[in-house]
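**Student:** Following are the structures in question.
Values in this text are rule-based calculations from the coordinates and carry no lab data. No experiment lies behind these values; they were computed from the predicted model shown. Cβ atoms are built from the backbone, for glycine too; each structure is taken alone.
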Structure 1
Amino acid sequence: MAVKYSRQRQTIHNFLMTRKDHPTADVVYQNVRQEYPHISLGTVYRNLTLLADRGEILRLHVGDGADHFDADTSRHSHFVCSHCGCVTDLALDCLEDLLTQAKQDFDGRIEAVDTCFHGICADCLDTSAKRTPIL
């Protein structure tokens, strides 16, 4: 089904392409409102859903209750900081090998891979180290 062109949708997609931090719909909304002050949060959600359903962006479920969005649709992993909640890309050469291995002993059809690592990011490690007194 052909989807009619929308400047608002294009602006949302363009905004995501400038980001590496995988923003939530609320962050997208706050930023797109600068160009389209009358855009509604519902319109942003609908357009993010449409872009994700069409495979033009990724919708990430990282366990914090909010969907995050990524304009990089290539196969890659993510890291989620359990302290500050930041989401960043991880480029791992072994993902293709992992997918090949998973397919070998599986009778079904694997259609997607979603690998997410959890831990503490370097910024949070630095911050906590600065607050911890040296004995």
Structure 2
Amino acid sequence: MEKGVLWTGLSRGFTRKCPNCGQGKLFRGYLKVEPNCAACGHANGRYPADDAPPYFTIFLVGHLVIGPTLFFPFIWTWPAPLVVGITIPPLIILTLTLLPLIKGATVGLQWALKHGERAVEPVDPETTVP
């Protein structure tokens, strides 16, 4: 795998553009992948990105935001309803902002990994020996 192809797929996907051409939109809506690119016709719908984007988003938000936040004294000294009211809205906004970016990068990664893949000839079950 070529390093440039991997970076190209990740960066184009992260910017929510078609990983194949970098011109067309990757998403039809918030998270719905456009089945075919309007610019180049590439079938982006064939790259399943179901569970990985939420997992990576929660992983990033949890480790980069929630973990360090626990070191601030207000978390432990202020009343719990106030802390929840202050911290939950930014966490929700950050999570919902990162989710489509990470989903796009996941689709771009899958494109890059399959970019150099050759077509496999179908196997005829009648000619194969068990």
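**Student:** Taking helix-only ellipticity at 222 nm (-39500 (n - 2.57) for each DSSP H run of 4 or more, over all residues; to 500) from the coordinates of each of 1, 2, which one would give -15500?
**Tutor:** Answer by label: 2.
**Student:** When mean count of other Cβ atoms within 10 Å over residues 33-40 is calculated for each of the structures 1, 2, which structure yields the highest value?
**Tutor:** 2
**Student:** Something else about it: In terms of relative contact order in percent (Cα under 8 Å, 6 or more apart), which of structures 1, 2 is highest?
**Tutor:** Once relative contact order in percent (Cα under 8 Å, 6 or more apart) is worked out for each structure, 2 has the highest.
**Student:** Assuming 2.6 is distance in nm of label points 7 Å out along Cα→Cβ at positions 73 and 89 as calculated from a single structure, say which of 1, 2 it is.
**Tutor:** Here the read-out was taken from 2.
**Student:** Okay, moving on. Upon calculation of log10 I(q)/I(0) by the Debye sum over Cα atoms at q = 0.16, 0.17, 0.21 Å⁻¹ from the atomic coordinates, which of the structures 1, 2 produces -0.83, -0.88, -1.11?
**Tutor:** 2
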